[in-house]
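Where a number appears in this text, it was derived from the coordinates with a stated rule and is not lab data. Model, not experiment: these values are computed from the prediction. Cβ atoms are built from the backbone, for glycine too; each structure is taken alone.
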Structure P
Amino acid sequence: MGDLPGAVLFSCSMNSVRSPMAEALLKHLLGHRIYVDSAGVRATDVDPFAVEAMDEIGIDLSRHKAKTFDDLEDTSYDLIISLSPEAQHKAVELTRTMACEVEFWNTFDPSIAEGSRESRLAAYRQVRDFLKKRIEQRFVLDLKPVV
């Protein structure tokens, strides 16, 4: 396995959909090896569709408490992954005074999806699956198949 960062922060606009999903996915995969957190430019309650989409893959997001960059108790991250342009600007601003890598994964905001309940939920599933794939590509997972 390659070198993993010691601490990763996912950020998005409201810390209610994309960054909590990414945080939960990485914690599920590597939370025993690295510290993972998330924050938003603003904070609002976790989105029920995000909770449902994550529940479908066995990850409980219902207890997530949204927070802003200002709410972070520590800013000693090795990597900040921004999922929205607004969060990218905030991350760059935050890292001007610290040695931290910043990556931008422009991720669709499924909360703007319209249509039936099922079509809206499908948008959240697409974001969940996109984030899972990006995380698996970015962080070399040493998951061995069970034989």
Structure Q
Amino acid sequence: MANVQFDLVSPERRLASVEASEVQIPGADGDMTAMAGHAPTITTLRPGLLRVVHSGGADEYVVSGGFAEITAAGVSVLAEQALPRAEMTQEVYDAMIAEAKAAMKSAEEVFKNEPGPVDDAAKLISDMVAMGGHIGLNAN
């Protein structure tokens, strides 16, 4: 099976650089799996689990947003926030939810009677709650 180069970076660090057989991406318009020969694509990310399958097994990363670019050369993910699944604790998750709720409150104050930004903030919270439930964490 052909492989693709996979790179995952966040503002804090490079999390992965590996030859992968597939990369499962939580795209804003739906989940997708990138493999060798995938059509060139750029997508935004929603909060969720990014899963990378490689010769050593599979690794999972929690991402909160960002972009994924799929090219003939590979898959590059630039995440707003990203952590290996093993580093995602209830405490870290609670802080992420609190930050998203604060952003929504700010959007409600700044964009009165303008549903777009408020709706975007509400969707972010909804996606984060769903992601937390998927990995066994509870939104407080």
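Here percent of Cα pairs over 27 Å apart was calculated and came to 18; which of the structures P, Q was it taken from?
Structure P accounts for this read-out.
Rank structures P, Q by distance in nm of label points 7 Å out along Cα→Cβ at positions 39 and 71 and report only the one at the top, that is, the highest.
Q
Looking just at mean count of other Cβ atoms within 10 Å over residues 15-22, which of the labels P, Q belongs to the structure with the highest value?
Structure P comes out on top.
Determine which structure produced the value 20 for relative contact order in percent (Cα under 8 Å, 6 or more apart), calculated from the coordinates; the candidates are P, Q.
Value 20 for relative contact order in percent (Cα under 8 Å, 6 or more apart) corresponds to Q out of P, Q.
With mean count of other Cβ atoms within 10 Å over residues 23-30 coming out at 20.6, pick the structure among P, Q it was computed from.
Among P, Q, the structure yielding 20.6 for mean count of other Cβ atoms within 10 Å over residues 23-30 is P.
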